[in-house]
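Read through the structures below before going on.
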Structure 1
Amino acid sequence: MTPQGHIEPDPISKNRLRLWLKLLKASRTIEDELRRHLRNECGSTLPRFDVMSALHRAPQGLKMSEISKLLHVSNGNITGIVDKLGEDGLVVRVPVPGDRRAQLVRLTQRGLEVFETHAKAHESWVDDMLSGLDALDLDELNIRLDRLTEVLERKDNV
């Protein structure tokens with residue numbers, strides 16, 4: 001305790017805060033670059049790419065609520081993106097058998113082709129951005145980030 005009665009923060013708490021800020025800066029830097037590439041080279045957006053990516057991993061289709069849960073965004077955001085993807089012929093909505101109100105969203109053949117083209121470019125951009133990291137750097141970062149995720153998920157379940 002300091003003379004004014006102020007408790008000094010635990011030095012490790014400052015390190016945790018610095019870590020959070022560094023993770024946020026790295027994530028935003030990568031995300032900003034991906035947004036720029038998608039806009040300039042594909043005429044698309046990161047939210048559209050994310051929705052198409054989720055649908056690509058679920059060829060049977062997903063309900064709107066499932067997409068929003070996977071992407072951690074509101075149903076309203078997803079609705080606008082899916083509507084625009086539908087207008088562009090990249091997705092289709094199909095009824096869910098036995099549930100008149102529910103619909104599944106699926107990539108069309110054209111949507112699949114567009115997504116696969118964008119995904120290849122996306123991988124190339126990420127590879128280029130992270131090319132300064134060698135195999136050891138990548139292994140160590142992956143191990144540490146897996147550990148971070150494990151700690152966070154454990155806290156979530158407590």
Structure 2
Amino acid sequence: MEKLKGLFLKYKEIIMYLIFGVLTTLVSWGSYALFEVIFGIIIANSIVLSSVANVLSWICAVLFAFITNKLWVFESKSFKSDVIFKEMASFVGSRLATGVLEWVGVPLLMLIGLNQSIFGIEGMVAKVIVSVVVVILNYVLSKLFVFKNKK
């Protein structure tokens with residue numbers, strides 16, 4: 001049991017990042033579904049509806065990820081407004097950058113031949129590769145640039 005506790009403490013930041021990453025994904029999917037239902041009554045066009053729901057779910061997921069990363073992953077304890085603003089701006093900026101990488105990366109990888117399917121979904125290999133890169137980049141950017149001062 002002590003060895004397990006020691007391993008957890010050694011890799012706590014990465015373990016917490018992965019746990020809250022899964023929860024962030026659930027927030028994204030859940031809020032997307034909720035916005036689809038709520039705005040489906042108002043917006044008849046399914047492409048517009050999906051776009052609105054997707055943007056709003058991304059905002060919810062980024063806010064959830066920021067709060068959980070700040071408090072429990074990187075343990076940045078400062079609540080001074082200038083610190084929070086700087087962290088939030090860099091966090092959102094880095095998530096926008098990796099979001100663009102994902103939006104561009106999947107089709108690009110598919111164009112160069114990584115359009116193989118997983119579970120019958122074409123291009124899923126490209127999606128998985130880009131997703132792994134994005135998760136790693138999000139962690140590195142958060143650790144090095146967003147929550148670099150844990151005060």
Quiz item: Out of 1, 2, which one gives 19 for relative contact order in percent (Cα under 8 Å, 6 or more apart) as computed from the coordinates?
Solution: 1
Quiz item: Hey, helix-only ellipticity at 222 nm (-39500 (n - 2.57) for each DSSP H run of 4 or more, over all residues; to 500) derived from one of 1, 2 reads -23000; which structure?
Solution: 1
Quiz item: Can you say which of 1, 2 returns 0.15 when FRET efficiency 1/(1 + (r/R0)^6) of positions 11 and 115 (r between Cβ atoms, R0 = 35 Å, to 0.05) is computed?
Solution: 1
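Can you say which of 1, 2 returns 49, 37, 30 when Cα extents along the principal axes in Å is computed?
Values: 1: 68, 39, 27; 2: 49, 37, 30.
Structure 2 accounts for this read-out.
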Quiz prompt | When mean count of other Cβ atoms within 10 Å over residues 27-34 is computed for each of 1, 2, the largest belongs to | solution = 2
Quiz item: For mean projected area of the Cα convex hull in nm², for residues 59-122 alone, which of 1, 2 scores largest?
Solution: 2
Self-check item: Structure with the greatest value (metric mean count of other Cβ atoms within 10 Å over residues 107-114, set 1, 2)
Solution: 1
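Suppose FRET efficiency 1/(1 + (r/R0)^6) of positions 43 and 91 (r between Cβ atoms, R0 = 35 Å, to 0.05) works out to 0.75; of 1, 2, which structure was it derived from? Don't skip to the answer; put the middle values down first.
Working: 1: 1.00; 2: 0.75.
Answer for the origin of the read-out: 2.
No lab work stands behind these numbers, since they all come straight from the coordinates. Computed from a predicted model, the values in this text were never measured in an experiment. Cβ atoms are built from the backbone, for glycine too; each structure is taken alone.
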